[in-house]
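Dropping the structures in below, format is structure tokens.
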Structure 1
Amino acid sequence: MKQIRSRNFIGGQWVDPADGARAPITNPATGTVLGEVAASSRVDVDHAVEAAETGWQTWRETTPRERSEYLFALADAMAAHRSELADLESANVGKPILNARGEVDEAIDGLRFFAGAIRSSEGLASNEFRRGATSIVRREPVGAVGLITAWNFPLMGAIWKTGAALAAGNVCVLKPAEQTPLTALALADLAAPILPPGVLNVITGQGDPVGSALSQHPKIRMVSVTGAVATGKAVAAAAAHTLKRVHLELGGNCPAIVFGDADLDAVVAGIRHAATVNSGQVCLSASRLLVAKSCYDDFLDRLVPAFESVQVGAPEEGEHIEMGPLAYRGHRDRVVDYIHSAQNAKILTGHLDPDTDSNFVTPTVITGVEQGDTIVQEEIFGPVVTVQPFDTDAQAVEWANGTPFGLAASLWTRDLNRAMNTAPRLECGTVWMNDHLSMLPEMPHGGLKDSGYGIEGSSYGIDEFTQVKHLWIKHG
């Protein structure tokens, strides 16, 4: 793991890309080139799928216990290289080192969860449908699956997908985001002496040709994607030609509803973290704050200094840094455009780094926005929140649901009845109460509307990578 791999991991071997092309990978905080990785082509995808098909012939016969032992061994290898993985993630994504270490720990915990959960998977047997017959339902693996991960949580994203898919008995071709592939390659390095050849394959490159080739490949039976809405739609369209299954974890534009009776100190502390961690580059970030008019001014008086207190800088500056840069220049420019897009809005705090070559955007609070504004309707994916005062609970719910997204939301109130009555009315896959952004491997994660469909995490996430087979046994 001491070197950055410039090859693809296919069939248990490190293989040069077919045309020899490479692409540089940079540190977004410093601009330093960290190394080069393979810029793969459709030919490389074909090779990876062929290797996966070969690996599938033996992996499909493994028992849950055997797969569990393989995954626990891989998790132990990750734990032994925790510091190296965290340093690599920090450098490639620009994450503060404490955040990167925490994410590595969460990835290890997630893999161990999948390793344990698969041993308790269940089917259903019944002899009640007809006398003299027994009906059995089996859950079987899908086969070779294509996994496309996002650039914001490279290692965690890889584990959420590969852990569930491998536990269920599938083989994988993993395509990490072209900007942040380094920890996925490191994961392959650790897996090489542990997993049988072809079970996990990692190829790097652009969405087109690599991601599109995976989505279209006739021997890939399922594609799981984390990415932007446009990416998800493109993958779903490409996959339709072979009628393969698709799992989409797409964008979020998550509201936090702050009722008048909320503990404002707790709200501000929670939002400070949920809006700025990972530089706001989290699909579950609290980005739209809907605040009761009765506490609106008091809330802003507390929120602004809290945002101004966030320690922003390059991870190399030290462990006191809480927020690093945005992951790459094109995304930084996109976030800046959103900040400037809101007409008649007021920026209470937050400014752009005066260095025009920088990828930094400081935590930003914007008021005076309208529900139809672009900055309210679209996902910003940066350390930026809009704040809207609401009159009634019904208006808060209407505004919360009033975007194309449906990933998550949070409710902040001391009134449990109010929270429990409001939660079912929110069009999203997760609702937190007096919290925002907490995620554990046992928790299912998925969305509605433009946020996609399918589940990651929990035993439901393993089920996503299985297919149901019915057995009918006549015996009387």
Structure 2
Amino acid sequence: MLFCGLLAYFAHRVLSIIYINYDVGLIPLGSDLLLRGGLIYRDLHTVMLPGSYFMLAAVQMLLGRTEAVCQATATLIIVLSAVSLLRISRIFINGWLVLLPAAMLVILGSNFFSYNSHHWDSLFFFLVFAAILLSYLEQLEDRPVLLVAAGLAAGASCLCYQNQILPVLIGIPACLYTMRMRSVPDRKILRAALLLFLGLALVAVPFLIYLTTTGTLNDMLDCTVGFVLGRYGGVNGVVYGFFNGQDCLMSDLGFPMMIFGSLPLGLIKLAPLIALVCFLVLKKEPRLILLFAMASGLFVAELHKPDLRRLLLADPLFLVLVFHYAEHLRAKWKSVHYLINAACYGLALGLISLAQLYLLMVPADAPLYQTRRGPVRAVTNLSVLRPLNKLTSPDEKILVYPYDTGLLYLSGCRFPSRYPVLHYRYHTAEQFKSVIADMENSKVRYVVWNRLYDNANFSEMGFPEYRPVPAEELIMEPYLKSRYESIKTYGFYTLLRRKDTN
């Protein structure tokens, strides 16, 4: 309980101060759209399945549409994910090593949250699914309520982003296979399978009903399948373990901390290989087979962009395997006992060092901004919100270009089209033109131009495969320069006003 409390404090402390907010508004914007009466996919072009939107909308309906509610919900999801991982770890690991997977998930995950905030809900539900199967594996066939609960958690993980359809489709057959290994009667195995899929159906059927009754099935397929297969990969390609913040991180550390602080980051990259080698070499029992199968599925599901921030979300179950095998080898081979101990103590020291660094990066006395979503503290410069609050009315349509979903959400304004994110290589010329047409129809008065993520700088912001579009092929920039005038620049943001505004 004390350990979980410390993790909760750390996550709250880091997440309560906005460090960089470009992606953290993705889910709040969708939630806000639902609460306004809009429809996902018809009114919001998103690659995400809608589970996270509906979940946050339900919370905000009860507690209010404020940034504090969003931050508290995110903190709760991260901490509950760590609790689920800790539950799994206790099955396989003894002693103090049991704490390390959950500690890595929270300490690194809280800092990475601004970049992968929309991936956490699916991870949480999948870890709940895995925890149920692994905790009660030897009696699962006789626990129908747990089987349905596991199916519900699996279904929820498939309806959030990054959807866990692949690891669920691997985990369920692997679970049934381990039942056969334990000589469970075929009748009970069949019943267990039906109950698991019943839980899945209780989530999938309402989703299909929503799509058919709202007429958004084709829009959903276009966003989540067509767009991803056709446009996503060309922009998001990175080498394995890519981390554009590593040079900055290492330059902030003193020499001893640099050594230890790099150990957790290195383990994230190596955990799948270490776990694979140990799994192939050492003895396999049903629980380990199931854990390895689900770990492999979770890992592959995040490989669409295998940068370090997403690998953290791909590796939790592999981390459990790594520390399980570390403990096993430490007890079996005395010759490596001290080496493994030194590595584990170094890793723990590295986590403490990184935790201290992250707390320094988000000081408690960070500037306070009054927004339409309540007061927020932020390290990033959000001064542009002050004139926006004075110049715009609540719910007014503004364009934040090319994107900053966090800023757009905090402004309390709406986006003028289906596209809160609009960027070359991602979106087609026709989509750019449709946004311009919507802006003309709505007579959008104000635009916030985020220069940090524009066409010239995008490749340096975590998208190394992005190639800037030549000046003669630009679409939005000439339009903005012809129809809007600059008011003032606030950090990376330039506030523009429509020239024919009274």
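Here are some notes:
- Value -11000, calculated as helix-only ellipticity at 222 nm (-39500 (n - 2.57) for each DSSP H run of 4 or more, over all residues; to 500), assigned to which of 1, 2: 1
- Comparison across structures 1, 2 (criterion: FRET efficiency 1/(1 + (r/R0)^6) of positions 25 and 281 (r between Cβ atoms, R0 = 41 Å, to 0.05)) gives the highest value for 1.
- Per distance in nm of label points 7 Å out along Cα→Cβ at positions 177 and 209, the highest-valued of structures 1, 2: 2
- Distance in nm of label points 7 Å out along Cα→Cβ at positions 137 and 417 derived as 3.8 - corresponding label from 1, 2: 1
- At a computed 2.6 (distance in nm of label points 7 Å out along Cα→Cβ at positions 17 and 465), which of 1, 2: 1
- Which entry (1, 2) yields the derived value 15.6 for mean projected area of the Cα convex hull in nm², for residues 65-264 alone: 2
Every number here is computed from the coordinates shown, using simple stated rules; none is lab data. Note that the structure is predicted; figures quoted are calculated from it, not measured. Cβ atoms are built from the backbone, for glycine too; each structure is taken alone.
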